[in-house]
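We did not get these values from a lab; they are worked out from the coordinates using the rules stated. What you see is a predicted model, and the numbers here were worked out from it, not measured in a lab. Cβ atoms are built from the backbone, for glycine too; each structure is taken alone.
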Structure I
Amino acid sequence: MSKGQYKLLAVDLDDTILNSRLIIPDCSRLAVEQARQAGVRVILATGRMFCSALPFARELGVEDYLMTYQGGLVKHAVTGDVLLHRPVPLELALEVNELVNRYGYHVNIYLDDVPYIARQTKESELYTSISRIPMEEVGDLGSFLRERAQDPTKIVVVTREELIDRLQEEVQPLFGHLLHISKSKPHFLEFSHPQGNKGDALAAIAGYYGVAREEIIAVGDSYNDLEMLDYAGLGVVVGNARPEIQARADYVCRSNDECGVAEVVEKFILNA
């Protein structure tokens, strides 16, 4: 595309615009500001909770809709307006929780932007260190869900990578036609609404603003970014992503520790 034809830049947070220390480097912060000054709408697209993503939006000066929970919740960073919320049906959430409980794996369940767990574990401590959000301990999650009688926004299983891969192989034929199942990190397996993915959420945001998919750049690093990368006119993957993710990209930029997002803005927005 020629200069000025990209109108929307969707950027993942973890391992994409955030570096390995979980901070936004100055070069990427400047790049986002330059993109916005060039008239490009910047959307943060993350598997994080809304309350976990919001501080980064404020740091970047992004006053727009945030794509959170893999796309299960799209909510405005300033007004709080909800463009879409696609939660997991309660009965399916109960089935997933029951199956995972057989293995004793750690589970997070999200209601009203609050993460709930059965008990504190080393996995919950890991998750909290990344999200910076405390988790609510409620005992048996199945009983808690039945009592609340509410569809959760998302379910996350946290355990070792080899166990996550084995679990995904088991649950895909059982729930893959009913839920969106993806890995956001090698040790996180996430269950969301079948349309609760970044691709469908990006399509909804684009439709709301009247932006064609050919006018969109998406930047990501992981399996949960694939639908977004496929939907965008230009799908960019950072250099720290796994080879199978890079293989799906239209362009591979520098890593998250080398200001890859800044490279994308410079190459495709400022100097196109």
Structure II
Amino acid sequence: MGTTCTGQAGGSRAWRGHWVPFAVWAGVILLLQAAEAFWTLPRGIHPVSYAVKSLACAGLLLYYRPWRGQPGLRAADWGPALLAGLLVAVLWIAPETPLAGRRWPGLQAFYYRWLVFPPGRFPAYFDPAVFPALPFNHLSLAYSPAEAGWGLVALKLLGSAGVIAVIEEYFFRGFLYRWIRGTRLAVAAPIAFDAAAFWPVVVLFSLEHDRWLAGLAAGIVYGGLTVRTGRIAPAVVAHVTTNLLLGLYVIMSGQYGFW
């Protein structure tokens, strides 16, 4: 299965560009988690490390250009892609809004307890006693302008929308989906629906996110857009739109638990 991919295209720069930036991004996260297991790291290292990996991975994207040789956007793609991105942003944000907490407090508590990792308890950024405020001195406040400064906040927003969204689409819908199917990157044929690849990719994409149910819905929407159009580019636009809207919501509402 994997040899079909690597035999013709695996050594190409474009093919490596589908997975190398994601590997670097994930590697930085794992290194920080490993360091935190042994040392108490300063809070400021998190927005700084996010900015560094955003710039580094943006450089990798520009170097590898995974979109080379792949079908691009068409005029008719913009509407569905932007709507898909908006839909996922709403699905991601809505369960955690103060409005949802006032109208359906029991459902919101269930969402936080069972539909966000780790299941069975509330995530650290949610305390019903102070919601919608974050718990005192919570780590995610390190991304607020008051602590990080607007420069790092801007890099967080740009990295989330313009870097990791692109990286994830080329990794999950570009590399992993094709690898499971055993298809070549060099073949510019439309990306067809294959349940044996579609659903594993959706599940793995979901498990990458702490809000796993929202991640599952996002994976279905982005994956559906990919196989509907036969191209990755519309899903990239949708994912960028989602992350941009989510980031703007975080900054305007102060809900830094999303970050």
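Identify the structure, out of I, II, from whose coordinates relative contact order in percent (Cα under 8 Å, 6 or more apart) was calculated to give 31. Answer by label: II. In this comparison of I, II, the computed figure 18.8, 57 for Rg and Dmax of the Cα atoms in Å is attributed to II. The value 0.85 for FRET efficiency 1/(1 + (r/R0)^6) of positions 144 and 224 (r between Cβ atoms, R0 = 35 Å, to 0.05) was derived from one model only; which of I, II is it? Checking each candidate, the match is I. If mean count of other Cβ atoms within 10 Å over residues 160-167 is computed to be 14.1, which of I, II is the source? Derived from I, not from the others.
If helix-only ellipticity at 222 nm (-39500 (n - 2.57) for each DSSP H run of 4 or more, over all residues; to 500) computes to -19000, which of I, II did it come from?
Matching structure: II.
Taking distance in nm of label points 7 Å out along Cα→Cβ at positions 40 and 248 as the criterion, the largest value within structures I, II is that of II.
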